[in-house]
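Student: Each in structure tokens, the structures are laid out below.
Each reported figure results from applying straightforward, stated rules to the coordinates on display, with no laboratory input. Please read all numbers here as calculations on a predicted model, not as lab measurements.
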Structure 1
Amino acid sequence: MRNTIINKVIEEFSYLPLEDKEYVAEIINRQLIDLKRESIAGRASEAKMNFEKGLVKSGTIKDLREDLESD
């Protein structure tokens, strides 16, 4: 079903005049940027909560390597 919808969108897009294609591309790019921004904000919020709960480790690169090797 998903591929069918995507194929239909691509097909319909191909019939648009250049100016409309540019407009649609701009809207899609803005939506992607907004989605990425929301994703980053969500990850930052999760990281902040983990830090506040004391679930975050800190240390040097050497500490990180030793921690990774001990797993």
Structure 2
Amino acid sequence: MKVTVNIGYEQLLDAIKKLPSAKINQLKTALNEGFIQEKATSELSEFQSFLLNAPTMDSDQYKQHKLDRKHFSAWRVK
């Protein structure tokens, strides 16, 4: 059976603060057992999705980029 409760973050935080220390430690242990890491890796932020889907350079473009930088560096010095 699955129960869903829709409460705000502040209400949840207040409820957790009212728990006895043993229950808080039990909650911390339950959340630290890979749950947070799993949750973090499964939910990509908008920026992470942008980076993962961004275009990349091929080797020819990278060589051209290095050559351009070399020319710009020489031009700045003069």
Structure 3
Amino acid sequence: MKYYRVIAHRAHQGTKRSIPITFYIAAENACHASAIARNMPGIKHHRSVMSCVPISSKEYYEGRKISAYHRGGT
């Protein structure tokens, strides 16, 4: 299992408007991590993710301590 930091477009900001939101995801590869992020609630499902970067397990567990929805954009 690999770890990724995925930044996606947050929904419910109005038409053609969004803010970035960061998720820390464990997945087999970057494509699967991006698909998981796109299916999260509150995400613009029709838009691709902004970035998907491999990270260390330490950064993953630190990032997972606070919910993405409470943490803010980045």
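Student: Determine which structure produced the value 2.17 for Cα Rg over 2.2 N^0.38 Å, calculated from the coordinates; the candidates are 1, 2, 3. Let's see the in-between values first.
Tutor: Numbers: 1: 1.97; 2: 2.17; 3: 1.04.
Clearly, the read-out refers to 2.
Student: Additional query: Identify the structure, out of 1, 2, 3, from whose coordinates helix-only ellipticity at 222 nm (-39500 (n - 2.57) for each DSSP H run of 4 or more, over all residues; to 500) was calculated to give -6500. List each step's numbers first, then the result.
Tutor: Working: 1: -28000; 2: -21500; 3: -6500.
The value was obtained from structure 3.
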